[in-house]
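J.: As structure tokens, here come the structures.
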Structure I
């Protein structure tokens with residue numbers, strides 16, 4: 001009598017988080033490849049610029065990322081009564097490892113309306129989940145900016 005016994009794994013690896021863009025309901029083991037959307041409203045948690053933690057200089061800091069690749073940023077400096085708004089465009093590469101934005105205009109809400117303010121920054125995405133975006137600066141068009149760490153939470 002001759003018999004063959006095969007043991008196999010029924011484990012399918014991939015993304016099993018239903019909130020991810022690449023969710024697969026047939027996955028039984030999450031392998032860390034989930035990709036999340038950056039679209040929506042985000043609130044600043046940490047802002048380190050050139051080694052200085054500037055998080056506490058803001059009373060409020062929110063950014064709205066829209067499906068047409070535009071954004072609106074609204075922030076209120078500590079002790080101020082008027083918000084400053086910036087708007088522009090952003091991109092997130094397909095592998096979700098690089099986030100770039102180009103600031104086009106700024107409105108200081110001082111009665112002068114929107115004014116040109118071109119700034120381009122590119123960040124390495126350290127972590128992007130459904131709830132958190134963590135980035136480190138790769139390059140900036142601003143010569144006085146050499147490093148930046150940003151952590152945002154979805155609101």
Structure II
């Protein structure tokens with residue numbers, strides 16, 4: 001399995017829009033809309049897990065985690081999704097590792113993540129630092145990882 005950076009005007013861009021628009025997870029569908037609208041800027045990136053030329057999952061590295069304004073944390077690994085047929089194969093771990101490596105290249109010392117899942121991201125070295133009332137979606141916890 002390869003984890004790749006997906007950029008506009010590259011073959012996997014349109015493939016990822018199609019994949020995420022049919023995603024079983026509503027925030028995944030939002031990714032397709034954001035890609036079509038060109039909402040990613042600067043150093044924000046989209047990563048995709050590819051197996052046999054098929055998309056197995058994705059995540060986004062972005063400045064804003066769509067959290068309440070009183071939590072001034074940046075940047076975020078966001079929208080981590082793995083297709084049901086690839087779950088249990090450590091795909092999310094590989095996506096997160098790639099996004100963390102990207103953060104290191106940028107010279108960052110911390111990266112944040114929000115999620116409603118309990119016990120998942122702690123396995124990858126993230127530490128829960130806050131509970132919050134979601135602005136969008138179900139994610140109600142903020143995690144941090146020192147790079």
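J.: Can you say which of I, II returns 1.3 when distance in nm of label points 7 Å out along Cα→Cβ at positions 57 and 81 is computed? Don't skip to the answer; put the middle values down first.
T.: Values: I: 2.3; II: 1.3.
It was calculated from structure II.
J.: Here helix-only ellipticity at 222 nm (-39500 (n - 2.57) for each DSSP H run of 4 or more, over all residues; to 500) has been calculated and equals -8000, so which of I, II was it run on?
T.: Comparing all candidates, it corresponds to II.
J.: Work out which structure the value 13.6 belongs to, where mean count of other Cβ atoms within 10 Å over residues 33-40 was derived from one of I, II.
T.: Source structure for this number: II.
J.: To continue, here is another question. Consider the structures I, II: one of them gives 8.3 for mean projected area of the Cα convex hull in nm² as calculated from the coordinates. Say which. Please report the intermediate quantities before stating the final value.
T.: Details: I: 12.6; II: 8.3.
Source structure for this number: II.
J.: With mean count of other Cβ atoms within 10 Å over residues 25-32 as the yardstick, tell me which of I, II scores highest.
T.: Numbers: I: 10.9; II: 17.1.
Going through I, II one by one, mean count of other Cβ atoms within 10 Å over residues 25-32 is largest in II.
J.: For structures I, II, which has the highest computed value of Kirkwood radius over Cα pairs in Å, for residues 65-104 alone?
T.: II
J.: Moving on. A value of -0.86, -0.97, -1.20 was computed for log10 I(q)/I(0) by the Debye sum over Cα atoms at q = 0.19, 0.22, 0.28 Å⁻¹, for residues 17-88 alone; which of I, II is the source structure?
T.: Of the structures listed, the value fits I.
FYI, it's all coordinate maths here, none of it is from the lab. These numbers were taken from a predicted model, which means no experiment stands behind them. Cβ atoms are built from the backbone, for glycine too; each structure is taken alone.
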